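For reference, the structures are reproduced in the following blocks.
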Structure 1
Amino acid sequence: MEPEETRSTSSGRLAAVSAEEFFKVDLRVGKVEEAILLDNSDKLIRLIVDFQAEKRTILAGLKPFFDPDFFLGKMFVFAYNLAPRKMAGMISQGMMLCADNESGPKPLAAPEGSREGDKLR
């Protein structure tokens, strides 16, 4: 049986990704130290995230769904090695992972016992 080239999702079909491609994404646990609404964006919250080795600014499009205080002091899973991306005049240095359904996005909490900078595999 040949591997499936695409898979169905609620939003359509996505191309298959090899395990080698998937493992290029560095998923890490980060602790949110600051969360600030951006006045110049309807969607973005600026997060300052501690990954132990360094702190990064990550912009998350979650403003319509969460108060910034929801994130403070909590640990979540982030894509750590994404290329920096300019949004709303700022540079985002990663991406918060979320599950998404009809009730909106749900940030992916770090596993119990995780520490800042832990890698997921």
Structure 2
Amino acid sequence: MEFQRVHPGEWLVAAAGGLILVGLLIPFSGGESAFGSVGLLDLILLGAAVGGLVLPALLARSRTTDVPITFETYLSTLVTLATLLLLLKVVWPPDGGLDVGFFAALTGCLVMTGAGWKSVSREN
């Protein structure tokens, strides 16, 4: 593995993925973690978190740039969707309210969206 190929923006994507994962595990909404009642948003967030955490290893192992760029593009699209869905929850919060896990996941999504966009645009 050649970790020198991983740029700071990609490490930031991984850190944001970790923050999203932590946000899913701590109280998310109504005092429960996101996995208390798994829904589509929770699965999208889990995919974004795992994708962000896997990105540096994928970049370090890949000999070509086409696979990581494609992965980053799909991950960026997934995280943008998750961010929009989380922002909709801010506008129309659930009855139990939003807890710190929700805001951790939202922060992670915002950071990952910005860092991922910057990382993908760097490849052009």
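Bear in mind these aren't lab numbers, they're just calculated from the coordinates by the rules spelled out. Computed from a prediction, not measured in an experiment: that's the story for all the values here. Cβ atoms are built from the backbone, for glycine too; each structure is taken alone.
Among 1, 2, considering only Cα Rg over 2.2 N^0.38 Å, for residues 21-76 alone, which has the greatest calculated value?
Structure 2 comes out on top.
As an exercise: distance in nm of label points 7 Å out along Cα→Cβ at positions 69 and 109, calculated from one structure in 1, 2, equals 1.9. Which structure is it?
1
Can you spot which of 1, 2 the value 1.08 was calculated from, given it is Cα Rg over 2.2 N^0.38 Å?
Attributed to the structure labelled 2.
If helix-only ellipticity at 222 nm (-39500 (n - 2.57) for each DSSP H run of 4 or more, over all residues; to 500) is computed to be -25000, which of 1, 2 is the source?
2
Have a look at 1, 2 and say which one yields 43 for relative contact order in percent (Cα under 8 Å, 6 or more apart), as calculated.
Computing relative contact order in percent (Cα under 8 Å, 6 or more apart) on every structure in 1, 2 gives 43 only for 2.
For FRET efficiency 1/(1 + (r/R0)^6) of positions 29 and 61 (r between Cβ atoms, R0 = 30 Å, to 0.05), the calculated result is 0.90, so let me know which of 1, 2 that is.
Answer for the origin of the read-out: 1.
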